[in-house]
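In structure tokens below, several structures.
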Structure I
Amino acid sequence: TGLDKESMRKVRGKDIGFIFQDPMTSLNPLFTVEDQMVEAITTNLNLSTDEAKKRAVKWLNAVGIPGAEIRIKQYPHQFSGGMRQRVVIAIALSTEPKFIIADEPTTALDVSIQDQILELIKKLCKDHNVGCMLVTHDMGVVSAVTDRIAVMYKGELMEFGDTQDVLGNPQHEYTKSLISAVPRADKKLDRFPLVTYIEDVNEDGKIDVKTHWLGEAIEKPDYEGPILSVRNMNLKFLTQGAFLEKNRSYIHAVKDVSFDIYEGETFGLVGESGSGKSTVARAITGLYPPDSGEIIFEGRMLTDIKSEKERLPIRRQMQMVFQNPYSSLNPRMRVRDIVAEPIRFHHLAESEAQIKEIVDDLLDHVGLTRASSGKFPHEFSGGQRQRISIARALATRPRLLLCDEPTSALDVSVQAQILNLLKDLQEELNLTMLFISHDLPVIR
């Protein structure tokens, strides 16, 4: 604590490695992964640029990124959320620090990669006698990896001790409540248990669909069968350009995918990080045009639509809740304008007064106060931002809601509230949902 800024800068990276929670904001979007890894390695270790490049590829392979020699030349936006997290972990570990602070290092990763990364961190700690402070809300990770545990709530230390003692025989009421709220993988739940110790936790009131704005009749096309059909969809991304087609390299993100979703049901899409789950959702919404295959929504072939004017009515009926609430909300807009934007865009209200009434009502129903409408996104926690994203998605009264890992960055208490909210909304509004996750207890 007594070091000046320049002395502290020499400690960071070389002696203390930091794995940040949100890889999209901790990676520079203007530089390739190779540039950022080589900079970290050459700054902290006495290695040449060529040696640093070889070391960078080695660490990308170690954290489970396939085709590391090619992918190291790419930019952060060309990676999935889980893949970006692996890059951040590789950067932190590549300098061989003496102490590692890992802030939610595996929230965006599936169980197989999560286990691989945690074993890698454990091995590094044992082989090189490195200390590690793991900050997480995942009780499974705490149980499997840590030797000692400290439980915090509202800035205070609630409980401290050996991991097995704290988890096996918790003394504080908050710790007991937190452990009991972890969803079981072997049992399907009608509702997710809440952390009852938290005094402001509450279940939101029901919607009367007959009288509520969200329940107003929306024109329903005349079609038969599933509300959404995906047939033999293929999508690939260019990783290495060349003048001749034969010299180009591609990543096949989606290969021959087919499924049907029927009205009113929740369809779960699971898989490892980087397996193409988010790409499928983005292709359905038209953000990525598929290379081949068919996407049929309410009897209409979406892959045949060429103009944005034709696609606009479809966009209104199909909304998406993105994985990262930090980057999917405009930081310069107030919450009232974020939620109202789709209502104004699709001309769903007759006046500004009606828009304000609708926005207030939506915020109420997702568990936020009306007073919060005047705030900016950075003034909210991750769970609250995800609620804002859900409110914005509901603003167009969609018939299909695509939820891309909506709870991956949330602790069990907030996760339970968000999942219960989505379940209630589906039942009340007869919503159809495509739910993407790598968390099997959540999908169950």
Structure II
Amino acid sequence: MKTTLSLLLLSTLLAAPGILPVTLHAAGPAPANILENGGFEEGDLGWRFVSPPDTTATVNESAARTGKSGFSITDNSATAFPRAMSRDFPTAPGHRYKVAFWARTHSPGTYGGITVRFLDSAGKMVGDPGVAHAQVSNTGDQWQPFELTVAAPAGVATIALWLHTYARQEGVIDFDDIELVDLGGADGDTAPPLPAPAPVAAGSDGARGLYVVIKADDLRAIPRGVHPRWAKFVSFLRERGIKSGIGIIAQSFEADNPAYFSWIKECQASGLVEFWYHGHDHRQWKDNGADVYEFKGSGYEHQRDHLALSQRLARERLGFAFSTFGAPFNVTDEATSRVLAEDSDITVWLYGDKTAPAGKVILDRDWGVGIENPLFVPNPEKFAAGYAATSASRRYYVIQGHPAQWDDARFENFVRIIDFLVAHEARFVTPSELARVPGI
């Protein structure tokens, strides 16, 4: 048997980006590892491997960091979920656990990790797996140490580890020298676990999880480019390989801004971002005391002219017309349906009028499941609670947020929401991709 990991230098820890909360430590001599085969020297003893088509999850010599064997995943599928699952160990609420392991990836863009799964006595997941997770990415063929501390949530009966890549991620990742140590006691510093969502059945294609569109509103230009908060938002999602839809206020095309236009075109060409039409000026005003919006109460001609101008500018500046529409303030009227029906480029209407769909695919809103609650404030606890309440009856969510309004603390809570969805095998798509899913 290989020796277990007993010392990690804090300066060499690779903290998984965006996983909250994860407590990193310089580990001293550790209590006993309750995994009987954390080094895979005994083959599959204590583990169960799942290898869907176009993947392998195996113990082999080439994956060994120490000793003769390690565990390796080769994932050549954009939809499968290969993994190794430890046996279940009894536990109780409040117990704290340390997970320490080594991992490496063999190609850029490969993402995986270890998720700590807490189950109740009926075998249903409790707590938030997005919190109890350490991500591995882009180690450049070099072994890196990882460590996290988690607390068992209320209602728990057993604990297990899952080693995996992510759905929609391809590549090779190796794991070795894994420890699971029961530290006992309660961790007063650990954030309360998010409510567990209802289990989601596999779809007709064999994949699990709901479709999710990240609806990011209100992109505007700044002088000589794009706001740093927008750049941070897109960079984070691209690093994770997660798709999104970004709503542009098209008035930002009127002034020449080559850096801004280039950034949009490069993002669109990546296939991970769809830019959609979010109005020309996003205005709200009063007319004889009544509230008027760009696409409600402003009249047919006003709405028609704004859409036509915006589509013309999009073609001139970006080289493409918008195919998805989401109204400013999410308010519309009968004139909006008439205007959209006359535009052959628009095929998708976010949060649209189902009673007058204008020949478009309507992607509706679940008001209980959104990134922000209240407005501009990402709220992972309320998101998870809403997800738990409705996910069993949904095929998709379109979740709205405003990245330009997020400071660092708000952004970290957005990351927690993404981690929650990733752990629940969400299938992130653009609005146009979702509209093409049969039966949507």
If distance in nm of label points 7 Å out along Cα→Cβ at positions 244 and 324 is computed to be 1.2, which of I, II is the source? II
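As an exercise: distance in nm of label points 7 Å out along Cα→Cβ at positions 132 and 156, calculated from one structure in I, II, equals 3.1. Which structure is it? Numbers along the way, then the final one.
Working: I: 3.1; II: 0.4.
It must be structure I, since only it matches.
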When volume of the Cα convex hull per residue in Å³, for residues 332-395 alone is computed for each of I, II, the largest belongs to: II
Consider the structures I, II: one of them gives 38, 30, 20 for semi-axes √(5λ) of the Cα gyration tensor in Å as calculated from the coordinates. Say which. I
Which of I, II yields 26.4 [mean count of other Cβ atoms within 10 Å over residues 84-91, calculated]: I
Assuming -6000 is helix-only ellipticity at 222 nm (-39500 (n - 2.57) for each DSSP H run of 4 or more, over all residues; to 500) as calculated from a single structure, say which of I, II it is. II
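No lab work stands behind these numbers, since they all come straight from the coordinates. For clarity, every value in this text was computed on a predicted model and none was experimentally measured. Cβ atoms are built from the backbone, for glycine too; each structure is taken alone.
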